[in-house]
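Right after this note come the structures.
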Structure I
Amino acid sequence: MEKTIIAEGKTTNEAIENGLRKLNVSKDRVEIKVLESEDKRSFFSILAPRVVKVELTLKEEKVQEIKPKKEIILSQEEQEKAVVNLENFLKDFVKKLPEHTSYHIEKAEPYLKVNLNSSELGYLIGYRGETLYAMQNILSAVASKGIDNKVRVLLDIEGYKAKREKTLEDLAEKVAKTVIRTRKPIKLEPMQAYERKIIHSKLQQNNKVETTSVGEEPYRRIIISLKK
């Protein structure tokens, strides 16, 4: 994709709009320089068609590379205490949920997995998992009580994450095909780090497109573009 283009129009605004359409970006994504203004016209060119030229240059995307966090390995004693913390919390918590709701805690170093099962827990998942991820943070805090290291807990509710993973993988393939066809990058909506990782992994072996993450949490998102 071109980073700098020259656009023309009868007025400065028209020239800018023509350039933005060509680049397929919004005005805040470019730096604008007027090359030929509508005011600078000589006596001899007064009868010639009015043409304003502007130069549009794409601003550099701020890409924040985040180094992978070093996983904390819990000792056997810490794991046992974390499980007890979760058990004490969940056995009371499920009493407030629909009848027959069950839970299961699984040790899977370097984290613990918690599964809640019931066909009536959609409200605990929320829009695209927002409530689920908030609960996951709460469970991590509960599990870490009285332990020096922070305990990482992965929560799933009625297999939501597996279904969401399939949806994101399908989305990644669909968007990649569009990028290859149009030769224009596409920016996805903000996602959780866990979901961005699914997109990155799915397209890692694609030799035609690449993925980068931009922005700050919780609005960090992925851009899928042609490989340079």
Structure II
Amino acid sequence: MPRQFEIMESKYNEKQVQILSVAEKLFSEQGFNGTSVRDIAGAANVNVAMISYYFGSKEKLLEAIFDYRISSTAIQMEHLLAQTDIDSFQKIESLVDHYIDKLQNNTCFFKLVQSEQLNGNFTKELSEVVFQSKKKNYDLFSALIAEGQKKGVFKKNIDVSLLVSTLVGASNQIYMGHGYYKRIHGLDEMSDDKFQQLLKKRMKVFLKNMFKAILTNEL
């Protein structure tokens, strides 16, 4: 079962989050074009007029799903920047934990991203929503790195955009190819739940060590 949306500190209220959660699941299973607003309303136990009131259209609803999911990382980084009781390395480690947990817990969203990109449903408007959300995440991540540099913990001249791409690209590649990882390590007989927990642990350790090397060593 996919994990339901959490009620985060965001511009979306509880009823909107309920609709977003249902829409995300249906879009990932049936495709954007194969899912009607009436389908979403029925599954969410709301009327069509409520969806229209909150989001305006099915296209805007899809945009809201992307905005909501991507903005969760921004909220996490804002919290990390405000914390004074942990050091810069711990903040980066917390961010890695957040992203890996998010990746593993939100399979519907990542399936949706892949399918809609392949089907060409990334409209100009949706692409802009995604860009602006990612740009905010980039700016906040840059602030986390700059904080560590100011304290003399991180080295200078770090390419933040490539560092972000490393986190996203490496974790997505490992997770999406988890079947290969399972076979090559002789773990075919391990239950899916145990394997997912093992993979999550190994991904976190690997990425944290890689980030530590990149942020502190002259390569």
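Please treat every number below as a calculation from the coordinates, not as lab data. Keep in mind that this is a model prediction, so the values were computed, not measured. Cβ atoms are built from the backbone, for glycine too; each structure is taken alone.
Odds and ends about this structure:
- Computed 12.1 for mean count of other Cβ atoms within 10 Å over residues 26-33 - originating structure among I, II: I
- When helix-only ellipticity at 222 nm (-39500 (n - 2.57) for each DSSP H run of 4 or more, over all residues; to 500) is computed for each of I, II, the one that comes out at -25000 is II.
- Among I, II, structure where Cα Rg over 2.2 N^0.38 Å as derived comes to 1.50: I
- Ranked by FRET efficiency 1/(1 + (r/R0)^6) of positions 90 and 210 (r between Cβ atoms, R0 = 30 Å, to 0.05), structures I, II are led by II, which has the greatest value.
- Comparison of I, II - label where FRET efficiency 1/(1 + (r/R0)^6) of positions 106 and 202 (r between Cβ atoms, R0 = 25 Å, to 0.05) is highest: II
- Value 11.2, calculated as mean count of other Cβ atoms within 10 Å over residues 82-89, assigned to which of I, II: II
- Rg and Dmax of the Cα atoms in Å, for residues 98-169 alone from the coordinates reads 15.2, 46; which among I, II: II
- For 3.5 (distance in nm of label points 7 Å out along Cα→Cβ at positions 130 and 146, calculated) the corresponding structure among I, II: I
- Source structure of the calculated read-out (relative contact order in percent (Cα under 8 Å, 6 or more apart), 23) within I, II: II.
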